[in-house]
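Next come the structures, one after another.
Only the coordinates and a few stated rules stand behind these numbers; no lab work does. Only a predicted model underlies this, so the values are computations on that prediction, with no experimental measurement involved. Cβ atoms are built from the backbone, for glycine too; each structure is taken alone.
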Structure P
């Protein structure tokens, strides 16, 4: 099964999550991220750079999600799951947090309350 063809990435990590775990709730200014769900499922929230609209969808096994630079994203594990995260930009090793900008209010909370200010912490 090909996940990517002709699309190199600078960094790859496997992320494991237990049911109810919240992942992400941030955006990257310089990095582009693509995720591949190995097993399980997660609820995903996203807001494109410059947009006030929050989108919500379920990511299941073998789904691929793509997060552009500046796109806020958050996952909530619906069950035990694992996914691969591929990144182009400063994200691997010691640089893991250098291009991570956390949101003050999680996207799922913003969606519930219809909050449009997604300022970082």
Structure Q
């Protein structure tokens, strides 16, 4: 039996990210080991912005290798789980609204994966 299509449309994805405030950020240590951090996020047009503390491990990792993944999700109940993962190369943006101890990066939303369990028709 083929899987149901539960990916978000582009408009649904943007609406979902517009209300999210936190995401899991994945960066790579210099030896290639993945590292995860919880970061504040905001949507800016077709770009996801996130901030990390200056000098933090994630900051050093992005400066060494800008490839990142950022995952935002919500899960009030099983058939209401939704999420988006954005993959790409982080680029430095304007000063962070969180202050001078933070650095803000952006990642374009041109490589994303999404899911919305509310679209599941065959509920078991």
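When distance in nm of label points 7 Å out along Cα→Cβ at positions 73 and 97 is computed for each of P, Q, which one produces 2.6?
Of the structures listed, the value fits Q.
Suppose relative contact order in percent (Cα under 8 Å, 6 or more apart) works out to 27; of P, Q, which structure was it derived from?
Working through the options, I get structure Q.
Figure out for me which of the structures P, Q the number 15.6, 53 belongs to, where Rg and Dmax of the Cα atoms in Å was derived from the coordinates.
Of the structures listed, the value fits Q.
Suppose you compute helix-only ellipticity at 222 nm (-39500 (n - 2.57) for each DSSP H run of 4 or more, over all residues; to 500) for every structure in P, Q: which one lands on -4000?
Here the read-out was taken from Q.
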